[in-house]
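Please go over the structures that come below.
Any read-out appearing in this document is the output of simple, stated calculations on the displayed coordinates, not a laboratory observation. The structure presented is a predicted model; accordingly, all values stated were derived computationally and were not measured. Cβ atoms are built from the backbone, for glycine too; each structure is taken alone.
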Structure I
Amino acid sequence: MIEEFANDGNCVIVFAANGDGNNGERLIKKYKHLVKPSGKKTPEEMADFLEDKLSAVPIDFSSFVDVTRKVTMLHLNLYIKTKGMDLSFNDLEFMAYKIPNDKFGAEYYKYPYKSMEVEGHGDDLIYVILEKHLDNYINCNCGKLSLDLAIKRGVSDYDYENNTIGLLEYLSRLEAIENKWY
């Protein structure tokens, strides 16, 4: 039985009952006490984190293969329409990064990821794409890094205090990390 459905602009999350009650209540009971709300980080703060902590290298969004750019744009168009935002394709400002396979990023190359060719950057890299206007958007080809970044981004005080779907999404990512669902 499906209890709740959410689309955070990056992935769709379906909360299903596990047979013993409300899954949202279960997540709140099991994980909420572990969360210390400090506000949600902006895309610029996430970009700073990538550069400072993972030695991420900025790359031009136009250097991605055509299919990746098109899928990203279609996905964002759907997200923008769903949220009723007054934003067009021309307004989008991507911040794309390559995660080097070095002392900081090497950990993520140990986990499953979809190898991606990016012009001028080789064909075996992990990437992260952020969008300046959309604080929920993180596109990454490594499941573990995507989860870690979603957790690092945090949860808003409003979501935390009101047990919103935003909090449930966040808590589901904590559960995914705990259970190694990447």
Structure II
Amino acid sequence: MTQAIFIGRFQPFHKGHLKAVTDILKENDTIIICIGSAQEARTEQNPLSYRQRKEMITYAINDANIKAKRHKIIALTDINNDDLWVGHVEKHCPIFDIVYTGNPHVKKLFKRSGYKVKDIPIYKDINSSKIRTKILQDMEWKKYIPNAVAYYLDDIDFKKLIKMTKNNKKPTDIETI
């Protein structure tokens, strides 16, 4: 039984992320989705809290009919120390066999520690930063997001949230892990 990990900030979780999850599950029995920078919330780069990201991912995965026994979602905080980071991931994650990433730095760190690492290709040039920018500019963005996530982001007024964080204003409902 193989277990993979997929680490990302998911700000927000988009169709490229969902495709990566489904592709990973074609090659592995289970996946651990590690929500990185879990301690960050309400900043320009990390407008969503860990709880919101977990809810959003759960909605998308459920909507895609991925069975609960095939995935686990966990929080992964930053430690800002490359020498200790892989050990930090190992300490906070269940045992895993392979790492999937689109981040060259993450790839280097795990390979250096002896892990098998597979690249996740960028899907249709989608990334979360571009999506946040499109939202702020009132451009079409929902086509890049799973439907369940689009409903969720509308429900929490994600546009207002990213506007506030872009202007360095802290919403009164600040959340942590």
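Brief remarks follow.
- Each of I, II could give percent of Cα pairs over 23 Å apart, but the derived value 39 comes from II.
- Structures I, II were compared on FRET efficiency 1/(1 + (r/R0)^6) of positions 81 and 113 (r between Cβ atoms, R0 = 30 Å, to 0.05), and the highest value belongs to II.
- Per relative contact order in percent (Cα under 8 Å, 6 or more apart), the highest-valued of structures I, II: II
- Source structure of the calculated read-out (distance in nm of label points 7 Å out along Cα→Cβ at positions 41 and 65, 3.4) within I, II: II.
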